[in-house]
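K.L.:
Structures incoming, each one as structure tokens.
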Structure I
Amino acid sequence: MEILHQLGELFLEALPTVFIVLIFFVFLRWAFFQPIQKAMAERDARIEGARAEAATVEAAARQELDAYRDALRKARSEIYGEQETSRQAALGSRAQLLKAMRSRAQEDVASAKKRIAAEVAAARAQVEIETPALASNIARIILERPSSSPGGASR
């Protein structure tokens with residue numbers, strides 16, 4: 001029984017320590033742990049809010065980027081269309097210029113052919129006019145020439 005008595009005394013001596021520890025636990029819970037848990041919950045809520053806001057901002061930025069890319073694509077296609085139109089116009093004017101130059105060259109060739117044909121005709125007429133006189137001169141020169149061969153045949 002003495003052990004029980006000693007245990008009882010030990011329990012009575014430990015009771016104020018247990019009471020002080022319990023009061024200290026309640027005090028720490030009220031003064032330290034509850035504010036920390038409240039701050040942690042508030043921090044978690046702010047983090048989640050910031051994440052949601054960041055996701056919203058990121059989605060808006062993606063939409064703006066897509067809109068920018070679409071606008072850029074449209075502007076490029078318009079520029080390419082304008083360049084193609086300009087290129088087609090330049091090719092058309094080049095083709096017209098080549099056609100005009102070709103027709104002018106053909107006209108020049110035709111006029112040169114006419115001029116040459118006229119010169120040839122004039123030269124033929126001149127030759128036909130001068131042919132009888134030249135023929136008579138040639139015949140006269142041949143007939144007037146002294147014959148150098150004994151048989152009268154000359155070469």
Structure II
Amino acid sequence: MFDKITAFLEKRQESGAINPDPFARQQVAVAALLVEASRLDGHYDAVEQGTVIRLLREMLKLPAEQARHLHAIAETRQANTYNNWIFCEAIKKGFTPAERLDIVRDLWEVALADGKLHRMETMMIDMVAKQLEINPTDAAKAKTDAEVRAKS
């Protein structure tokens with residue numbers, strides 16, 4: 001039954017009935033998770049927002065203005081969503097395993113952007129990695145890669 005409801009809602013979103021923005025669901029899902037990773041420590045400043053926008057530009061190959069627009073949409077979607085499950089499902093359907101691993105690395109990069117890693121950020125990213133079916137070894141390497149990128 002739950003699968004039928006999900007399929008119905010996804011069909012409505014794809015037809016534009018629910019999702020009137022110009023971005024694909026998986027793009028909004030990635031952006032929303034990046035926004036959440038940057039907000040979890042209760043500190044959401046221009047550096048973290050800039051990191052999210054830069055990562056959206058790089059990952060999704062968007063021009064600056066579109067990345068900022070997607071960021072704004074994602075802020076609203078993330079604030080109005082109770083659970084990341086819907087975002088993770090969209091990402092699993094829209095990205096390859098290698099791309100999902102890159103998304104996890106980018107989540108770590110956002111969480112590290114302010115120079116501090118909060119316990120809630122770690123819990124969220126670990127949970128998302130599990131939902132995205134990233135094995136723990138690869139998830140740990142993604143964190144290490146993000147730490148190296150943050151130091152450079």
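K.L.:
Please state which of the structures I, II yields 16.2 when mean count of other Cβ atoms within 10 Å over residues 74-81 is computed from it.
P.N.:
Checking each candidate, the match is II.
K.L.:
Using semi-axes √(5λ) of the Cα gyration tensor in Å as the calculated read-out, with 24, 18, 14 as its value, let me know the right label among I, II.
P.N.:
Checking each candidate, the match is II.
K.L.:
Hey, another quick one. One of I, II was used to calculate mean count of other Cβ atoms within 10 Å over residues 90-97, giving 10.0; which?
P.N.:
Checking each candidate, the match is I.
K.L.:
Next question, about the same structure. To which of I, II does the computed value 13.0 (mean count of other Cβ atoms within 10 Å over residues 42-49) belong?
P.N.:
Considering all the candidates, the number was obtained from II.
K.L.:
Given that distance in nm of label points 7 Å out along Cα→Cβ at positions 66 and 82, derived from a single structure, equals 3.4, which label among I, II identifies that structure?
P.N.:
Matching structure: II.
K.L.:
Rank structures I, II by mean count of other Cβ atoms within 10 Å over residues 58-65 and report only the one at the top, that is, the highest.
P.N.:
II
K.L.:
For helix-only ellipticity at 222 nm (-39500 (n - 2.57) for each DSSP H run of 4 or more, over all residues; to 500), the calculated result is -34000, so let me know which of I, II that is.
P.N.:
Structure I accounts for this read-out.
Read the figures in this text as sums done on the coordinates, not as results from a lab. None of the values given here were measured: they were computed from a predicted structure. Cβ atoms are built from the backbone, for glycine too; each structure is taken alone.
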